[in-house]
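**Student:** In what follows, structures are represented as structure tokens.
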Structure 1
């Protein structure tokens with residue numbers, strides 16, 4: 001998976017933050033306030049919207065690709081000693097609190113400071129291939145697991161279904177990320 005695609009997946013994890021920043025900046029729920037907030041910094045909101053539309057599309061395409069490939073693989077892997085990492089993904093979400101609390105959309109220094117924080121987190125995220133630290137996966141109903149071999153497993157199945165049905169995982173490319181397709185009922 002190329003670096004640009006990983007960056008897009010990283011940026012998609014900040015989509016809830018952008019929504020929270022927007023909600024934090026409006027005074028009340030009205031079309032007038034939405035317009036006022038958007039006009040405070042039109043360039044900021046336009047760029048943010050463009051980035052998140054593209055990155056969300058990348059996330060959706062990645063999930064579709066994993067799901068389609070899982071059904072076509074000849075070699076599937078057994079998973080041993082599976083444990084949930086959903087809590088770690090939520091802990092990672094705490095890094096999102098800083099931008100929410102500190103960003104002033106009408107202040108260039110505030111925007112630059114937050115871009116620097118996001119860039120530092122992004123460098124770690126992309127270089128260490130931790131695509132699974134994305135709260136949108138949890139919101140979409142996916143679970144994040146790891147096993148005794150430090151593989152990352154993404155699935156809509158709960159841990160007990162995987163164990164009890166002996167479901168096997170498909171490796172995504174040559175990464176340490178594996179996908180378990182939810183069986184049809």
Structure 2
């Protein structure tokens with residue numbers, strides 16, 4: 001019934017109502033603490049960050065670099081140019097059997113990954129003390145479709161790692177508050 005009332009209003013009045021409604025919704029969302037993903041500020045000293053890792057060409061380093069850039073941080077490959085150093089202290093991953101059938105064949109695996117990291121200034125003063133984040137995800141395994149199961153494992157592992165990096169970014173943003 002109310003949509004009939006609005007449709008009878010002049011165009012300029014409808015536009016004003018829509019604008020006021022949009023402003024109201026934006027105010028309501030910002031008032032409840034809603035922020036767009038990736039909009040949390042990282043510590044100020046991280047404006048130019050070098051990523052230190054035992055394996056500098058790993059996908060984990062790439063995921064951290066992408067996440068840092070999303071947060072407006074310049075990632076450098078020269079340690080001397082950095083204002084901060086993100087140290088990947090540990091990157092451990094594994095796979096465990098979750099379930100088997102009556103014949104003893106695997107039906108489901110669980111993948112897990114643990115990352116321990118810290119952030120320090122170029123002068124080696126701590127910005128973020130060592131933090132550990134761990135995630136696990138399961139996937140179904142089919143012994144009759146080994147290639148498909150391997151593709152699923154790779155996809156789950158990639159998503160798991162990206163989620164892990166996102167959790168690490170939330171920890172870094174919390175340190176900035």
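No lab work stands behind these numbers, since they all come straight from the coordinates. All of these numbers come straight from a predicted model, not from anything done at the bench. Cβ atoms are built from the backbone, for glycine too; each structure is taken alone.
**Student:** Upon calculation of helix-only ellipticity at 222 nm (-39500 (n - 2.57) for each DSSP H run of 4 or more, over all residues; to 500) from the atomic coordinates, which of the structures 1, 2 produces -13500?
**Tutor:** On the way: 1: -18000; 2: -13500.
Label of the originating structure: 2.
**Student:** Output the label of whichever structure in 1, 2 has the greatest value of relative contact order in percent (Cα under 8 Å, 6 or more apart).
**Tutor:** On the way: 1: 28; 2: 20.
Once relative contact order in percent (Cα under 8 Å, 6 or more apart) is tallied for 1, 2, the winner is 1.
**Student:** Suppose mean count of other Cβ atoms within 10 Å over residues 143-150 works out to 11.0; of 1, 2, which structure was it derived from?
**Tutor:** Working: 1: 16.4; 2: 11.0.
The read-out was computed on structure 2.
**Student:** To test your reading of the models, identify which of 1, 2 gives 35, 16, 15 for semi-axes √(5λ) of the Cα gyration tensor in Å when calculated. Before the final figure, lay out each step's value.
**Tutor:** On the way: 1: 35, 16, 15; 2: 40, 31, 13.
Label of the source structure: 1.
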